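Pasting the structures in now, so scroll down.
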Structure P
């Protein structure tokens, strides 16, 4: 059964099956958008926690580390509460849309980017920031200088966040609703089609997911080697 399913899965991918590649496109689009949002928010947050001097800084770092492993269904439940009809943002009617999925995945990815960038900044030689400040650079230019020094490590943090959201299922299912050609992505399609007995369809998407996971992990490994 496994060998036959694998052959059929490869045929589905090679034939350009519309449902298969539509699910792949939804996954890629939503994951890229949420990773971008979490990067814009997470990198400055990580730098602020690592370089700042404020009460509760260490506690904030611990919280970020804990949130890195928050279950996807918990994130989905929390965001669902905000986006449902009776929620604070219910009037925006975002539930069961790609935008809702992006919001949920951003909440998932943000602690990863922030925590890993915080660790990278904390491990940097403090003389780099002091030198920039002594040469007259402001806080923003100093942060840019630090970012350049930590380029590979920060890129690895972003890649890790992308890998986390690309393969998740809980947030996508709860906030997207698994609507064909709209919010149905790779993971929700695998869950649905396998439950219906469409083993080849699920395996075809599983091949794409495994290939993406391998590529992301290889990329992160190469970046860490340069860090």
Structure Q
């Protein structure tokens, strides 16, 4: 669980910035009533603050959309996971209920509007490379449907591809048995490092609060 196990492709150095948090000694569990209350309160707060404004006017949303466009992807057809959560909120749809760790990371993603990926480290074969997906590359998503990865940001380990800012893979998904995890905060290179650091701090804080997780190495690539 070391930062040197995560490498950003040289071709992405001018486009992508990533926050990395390793978590260990996780005590995951079923959906937490207290966490759900926090998510519902955050949803109500966001609906009030956003009002009738288009989501595209929110600065973190705008930056992530620009990153997708620079990579040749349409963010309105394959939305970043953070924007999908936000759209559910403004449409007054129920947020996903998964488990304490995933729900806590969804709360961070929703409140700060960064796409986050959370992966069971013990299902990963390091090192991990972040690159652009090639033609015909895909993986089974958590829903079971295939996720097309051509031209998209993707995480690749010694076994196969397993995560991107829109849809994660079934192979490395977090379960109640997860005790070590890799959390990735996806961002564009224009994102201030200080802002991304605050996202990483919130990840560590909520993982500790709801899962009693201890942080391992943490850092920013790009």
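Every number here is computed from the coordinates shown, using simple stated rules; none is lab data. In this text, all values refer to a predicted model and were calculated from it rather than measured experimentally. Cβ atoms are built from the backbone, for glycine too; each structure is taken alone.
Numbers at a glance
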{"read-out": "Which of P, Q leads on mean count of other Cβ atoms within 10 Å over residues 32-39, largest value", "value": "P"}
{"read-out": "With helix-only ellipticity at 222 nm (-39500 (n - 2.57) for each DSSP H run of 4 or more, over all residues; to 500) derived as -25500, matching label from P, Q", "value": "P"}
{"read-out": "Mean count of other Cβ atoms within 10 Å over residues 72-79 derived as 14.8 - corresponding label from P, Q", "value": "Q"}
{"read-out": "log10 I(q)/I(0) by the Debye sum over Cα atoms at q = 0.10, 0.12, 0.14, 0.15 Å⁻¹ derived as -0.40, -0.59, -0.83, -0.97 - corresponding label from P, Q", "value": "Q"}
{"read-out": "With relative contact order in percent (Cα under 8 Å, 6 or more apart) derived as 32, matching label from P, Q", "value": "P"}
{"read-out": "Origin of the derived value 0.93 (Rg/Rh (Cα atoms, Kirkwood Rh), for residues 80-119 alone; candidates P, Q)", "value": "Q"}
